[in-house]
Structure I
């Protein structure tokens, strides 16, 4: 039983979400994450609500199991400690605005010359090239500019932000992917690479369907609410007590749905015979379906449709999702100790690998500078080892 990244040491200079989301993913795969924070302040998210006593649950969820050392990289003594860390690290991850690391003498070119095996991951709003590279950005800025908000929400209403911070989260995922690719290549070449991730780039990258519509029609799609823009019926429908999902993604499933609902005639109606025809007549079809589904509670339809092999499900809030038997069976809600008594419940590791441990608990999120003594003792020990010839 082992973790695939158990020998990996990561210097984590990131804060807030995109970078810490990446290093959390690496930690879940066994990497040792040494989080370098600002003295006195630390990561901004230490001050983000919600709080349990003096601890941010937001910070805890993103930094469980990491180590913290507070270093002022402009201070001579702290910089000397940081310089000792670099030869022991496999990966450095940072999310400063372009130019900040260079001004500190810690840019890619400088570090690659001194530590050629070091993999250098950067994530920023607009990347390290292009006319807007120095502009500040947050999640909502890139969701808006990258087109995601334009396709999110209800038809005829104002665009809305996606509820989860996908501007940051997707960038963190792509950064993790880049780091893993660079680690694989280093096994062959012995050399590290620089990964440059722009949050804005990532927002466009995840819009495979919207981009296809633009490239074929020349027109930008708008928001479609819960329905899929080019698959029908693929939407939220009303039962007598609320909404549930029906996702009949092909002609066979549509025919089966019609049979279950007692609407067999619709399956052979030219207006609904093909997916393209159903999309053209989506509103009419939805009225036909809801004339039936409004007669019974949503759980009746979920049970009935599942029995017929038709994809369906409830629309759950986050509390319900965290208690969902399928989610808990997959160990996707784990416990993190609080600094005082008690625990936080946080999302687990979605990457399940045969033979890799998947514990029901994680290490506590570190207090600011909590691991200074441990990190310094480790540096003393590794530096005292004889160098390989």
Structure II
């Protein structure tokens, strides 16, 4: 039954590229984007990967709905990825209102910490313009997207820190299985925020140089921004529309360890539950997995726990990579972007190595692929996983329809 839920459209944008095609080329060419220093103050000069204002925002007038709130970068990232995913799926925005369309989007910070001047003025009793507060109260990413697309169906925001995008795709797939909708627009999106950046910096998790996941000399993460979107529907629906789908969401699992506010459990208990659940849900074994797109933030706590968890569930022999050396850590957008890139790798039958990783840390119990170790994949089934602050862990089992 789970096998019948297929992926008909893919879209993403991040510092890796303005669209999936550009992102894939940069990954395969082992091309790191130049660090971009955002305009907001930083604790130190750590490079933060960013794509605005150089990217081309979508023309939202192409969508059917009416927009009453100014669009922030998170919404624009999301619309850019949705636009590309709908085009791949053979769906026009005008066709959506006649269908039961669920919108399930993961995000964390979004725009809600960008009104620092407003809050300062409010504390001093100087606020007259209520616009920023109205925007804050009425700017739900899923309902805003629903309004723009003029769709009718469930609209849900998933906020589970860095696992938000992964959970959104898994929950969207389950909505289809429960016959709550005909089509799902699912994934994640986030933008850079001064407050989020300072929070990571205060935890000493930000690297002063480009991110080097799994590398023995890694110094931490780089924050990023962007969106990754999948269009999901029943295989029979895609067949009736004459669409050749990309593949399937085979399994989904989530598990919490509740060990620490910001650190994963040292034995990766939550990740083990998430991966085990996803494998069981998909009816497959560890031996079926040919490729893993890991969370791979470049922090020692994450890399250590992630590899321990994979070894425990006997996933220590297939290629393990991280794409965050190109995308940066896009928080709520990470799971969506990485799921899209996982599907692309499986379709191509090839995985680039981990950009930024020159020498793998020998203390890791699983040996990830370094930057030069791109590899031909032995099968068409892979996994994308996320480890989030607060102990949230999620995994998606993805199968590509081989080209």
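Per-structure values
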| read-out | value |
| --- | --- |
| Which of I, II leads on mean count of other Cβ atoms within 10 Å over residues 78-85, largest value | II |
| Read-out distance in nm of label points 7 Å out along Cα→Cβ at positions 254 and 302, computed value 2.6, structure in I, II | I |
| Identity of the structure behind -9000 (criterion: helix-only ellipticity at 222 nm (-39500 (n - 2.57) for each DSSP H run of 4 or more, over all residues; to 500), calculated), options I, II | II |
| For mean count of other Cβ atoms within 10 Å over residues 94-101 computed as 16.1, the structure of I, II it came from | II |
| Distance in nm of label points 7 Å out along Cα→Cβ at positions 214 and 262 - highest-scoring structure of I, II | I |
| Computed 1.18 for Cα Rg over 2.2 N^0.38 Å - originating structure among I, II | I |
| Given 0.45 for FRET efficiency 1/(1 + (r/R0)^6) of positions 22 and 174 (r between Cβ atoms, R0 = 30 Å, to 0.05), calculated: source structure among I, II | II |
| Value 18, calculated as relative contact order in percent (Cα under 8 Å, 6 or more apart), assigned to which of I, II | I |
| Parent structure of the calculated result 4.8, given that distance in nm of label points 7 Å out along Cα→Cβ at positions 30 and 182 is the read-out and I, II the choices | II |
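None of the figures in this text is laboratory data; all of them are computed from the coordinates on show. Bear in mind the structure is a predicted one, so any value in this text is a computation, not a measurement. Cβ atoms are built from the backbone, for glycine too; each structure is taken alone.
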